[in-house]
Structure I
Amino acid sequence: MKFTCSQQSLSKALNTVSKAVTSRTTIPILKGILLNAKSDGKLILSASDLDLSIEKTMTDVNVIEEGSVVVLSKLFTDIIRKLPNEDILIEQINDNVIIKTSISEFTILGISPEEFPQIGEIEEEDKIVFEKELFREMIRKSSFSASIDESKGIIVGVLIEIEENYTNMVALDGFRMAVIKEEMKNDKRNKVIISGKILNEISKILADIEKEEDLTLLLSKKKAILLFENIKIVLRLLEGEFIKYKDILHKDSKCKVIVNKTLLHESMERASLLSREGKNNLIRFKVTDDLLTITSKSEEGNVKEEVPVEKEGNDIEIGFNSKYMLDVLKALDDEKIVLEMVSSVKPCVIKPFEGKKFEYLVLPVRI
């Protein structure tokens with residue numbers, strides 16, 4: 001194997017595929033990246049942790065001699081990142097990989113690609129096309145609500161619910177829930193569950209792509225494939241029945257509050273500085289007339305914030321973990337939002353003032 005390419009292009013491609021490399025594995029080959037130089041002038045870089053596999057095809061490469069080798073991801077990526085911005089020559093000689101520029105030369109050990117996992121294809125695929133930024137936004141607004149505790153089973157995943165006229169992303173962790181809905185035409189109905197952690201990695205990859213290119217999602221029973229801009233991502237779907245989330249959302253409310261999202265966010269940010277009463281970051285909401293009073297206290301002091309609101313229904317006093325409420329507010333771009341509450345022990349539902357693009361649910365803390 002022998003090829004030349006620009007340092008910047010190779011570094012960017014390595015940054016993409018390295019997101020599928022895990023340092024926690026006991027399988028040495030999974031700590032590597034497969035370099036496959038093809039006779040048609042393409043270089044394919046691949047990485048996999050068996051749950052997530054990423055393949056990036058580079059076309060701006062001069063392939064002198066085809067071949068393939070696996071290199072240790074961290075070492076190879078660090079070397080390429082620190083080289084000067086110029087063309088690089090990479091050559092495999094026996095078990096070694098030589099990396100040359102006009103002023104530098106590295107020799108590192110290569111690994112045989114024979115045991116490297118196949119990225120593979122899928123059968124019986126359903127196809128959905130997303131706008132890139134829309135897919136990223138849906139991930140951003142939902143995935144933070146998925147559990148990060150691997151022992152929690154299916155709720156470490158995000159449910160992607162595909163209906164004829166819309167697509168939902170749903171995530172929950174036992175303390176809060178996010179339901180994000182976007183109108184779109186789909187050929188088939190389907191439901192899949194993808195790890196929230198994997199979706200966050202995909203979102204980072206999409207953020208690095210400047211082109212406004214649509215992405216294609218291919219689905220089978222156990223795997224999904226994402227295709228866009230010379231990148232192929234294969235991921236394992238989570239198996240099991242997702243929580244019946246529609247049963248959790250209450251249909252009635254005793255207190256409905258319309259509030260400016262920015263004002264509420266800023267007040268909560270300040271109140272959360274002293275929300276260390278116990279371990280639940282407690283803040284208190286008290287709604288009376290057209291005023292929302294936010295209070296919190298700790299051994300260091302206390303704080304009181306007042307936010308003007310439009311209220312329908314009863315007065316209410318309710319406590320929340322400030323982190324869970326702030327996570328929701330950070331995800332929203334709306335100027336006005338609606339808080340719907342039933343009592344101090346039932347969840348608060350957060351909705352848009354107009355439309356039906358999201359519903360968030362946050363469990364209260366007993367006060």
Structure II
Amino acid sequence: MNKPLLSSEIDGSQTIAPPDPVPAQPKRKRLRKLLLLGLAGKVLFLGAAYYGYEQFFGSRYVTTDNAYVSAETASVTPQIAGPVKAVHFSDTDFVNTGDVLVELDDTDARLALAQAEAALGQAQRRVRGYFANDEGLSAQVAAHEADQLRAAAQTEGAQADLERARVDLQRREALAASGSVSGDELTRARNAFQQAEASLESARANQAQAAASHAAAIGTLKSNFVLTAGTTVDTNPEVATARARVEQARVDLERTIVRAPIGGIIARRDVQVGQRVQPGTPLMSVVPIEQAYVDANFKEGQLSKVHKSQTVELTSDLYGSRVKFHGRVVGLSGGTGSSFALIPAQNATGNWIKVVQRVPVRVVLDPADLKAHPLRVGLSMTATIDTQS
């Protein structure tokens with residue numbers, strides 16, 4: 001190998017030649033190796049950090065954006081039929097409990113109440129007559145008892161007269177054979193005996209009639225007593241029935257005023273003035289936004305650690321992530337959403353494909369948060385449950 005000439009060999013000086021340069025390729029390899037080692041270290045560090053976060057911190061939270069605001073909406077319906085006279089609220093209006101929402105024409109209800117009150121008065125007078133009849137019938141029973149005693153005495157007197165007439169007849173018949181008694185006297189004795197027999201039969205008939213009249217009076221008294229036994233005028237069944245009809249008529253009159261069952265926002269007003277409504281016809285709905293809750297639909301694999309009373313943090317698409325709502329879990333639904341669908345899934349078919357199911361979780365919201373940031377039914381929410389709370 002030919003060595004390069006030194007400068008000293010050319011010009012005779014003593015200058016030292018520079019060393020041979022280091023090749024550039026080994027330097028690049030070392031640099032690449034260092035970069036790869038650094039990148040691998042960063043990946044390992046991030047992986048370890050993520051594992052530690054998930055293991056000790058992140059795994060305690062389960063999140064879903066399949067959550068919506070709900071409320072126990074009250075449907076306002078009339079309880080009696082009638083034409084609508086006035087409607088005092090419309091959609092989006094706020095009402096308090098007991099506010100008058102709709103007024104029905106009360107003409108028929110007032111007339112029905114007047115008729116029921118009149119029928120109550122008639123029933124009270126009729127029952128007072130029953131009690132008065134009790135006293136009169138008791139007096140009649142006593143009178144018939146006296147008639148029965150008098151008839152019995154008359155029967156005894158007729159019996160005595162008959163015995164005396166028989167004895168007289170027998171004596172005269174015995175004397176008639178000796179001629180001591182004339183035929184005319186014997187005839188009078190026989191007539192007196194026959195008359196005594198007739199009087200006895202008449203007395204016995206009178207006694208039987210008195211007994212029958214007494215029994216009839218007792219029966220009438222008992223029949224009337226059944227209508228009043230154990231009651232007063234106010235507690236008698238006829239009066240109580242008439243009074244109940246009065247109360248029903250009064251209630252129907254009060255029901256011509258349809259009031260708000262709860263406080264909230266009016267929604268779905270479907271009633272107009274002049275419309276004739278029937279019992280059960282939906283007039284409007286009242287949404288209690290101050291009592292709104294959230295139904296969060298979590299995947300079935302997220303619910304292993306979810307239970308009641310756990311804290312929940314929520315955000316609404318209406319306000320964005322800047323507003324945080326706080327709540328707690330109050331319960332899990334008894335089945336998945338597909339179980340209660342109108343047309344449930346037929347998982348027993350041959351072309352079955354597994355679909356991850358979701359279970360509704362009821363979350364009650366903090367009233368203070370709802371008051372500060374009102375929500376509406378149906379709004380979308382994002383819910384995060386702290387399973388270790």
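Listing for the model above:
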item	result
For -16000 (helix-only ellipticity at 222 nm (-39500 (n - 2.57) for each DSSP H run of 4 or more, over all residues; to 500), calculated) the corresponding structure among I, II	II
Comparison of I, II - label where distance in nm of label points 7 Å out along Cα→Cβ at positions 71 and 335 is highest	I
Rg and Dmax of the Cα atoms in Å, for residues 103-302 alone from the coordinates reads 40.7, 140; which among I, II	II
Per mean count of other Cβ atoms within 10 Å over residues 231-238, the highest-valued of structures I, II	I
Winner on volume of the Cα convex hull per residue in Å³ once structures I, II are ranked, highest first	II
Among I, II, which structure scores highest (criterion: relative contact order in percent (Cα under 8 Å, 6 or more apart))	II
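A short reminder: the numbers here are calculations on the coordinates, not readings from a lab. Note that this is a predicted model, so its numbers are computed, not measured. Cβ atoms are built from the backbone, for glycine too; each structure is taken alone.
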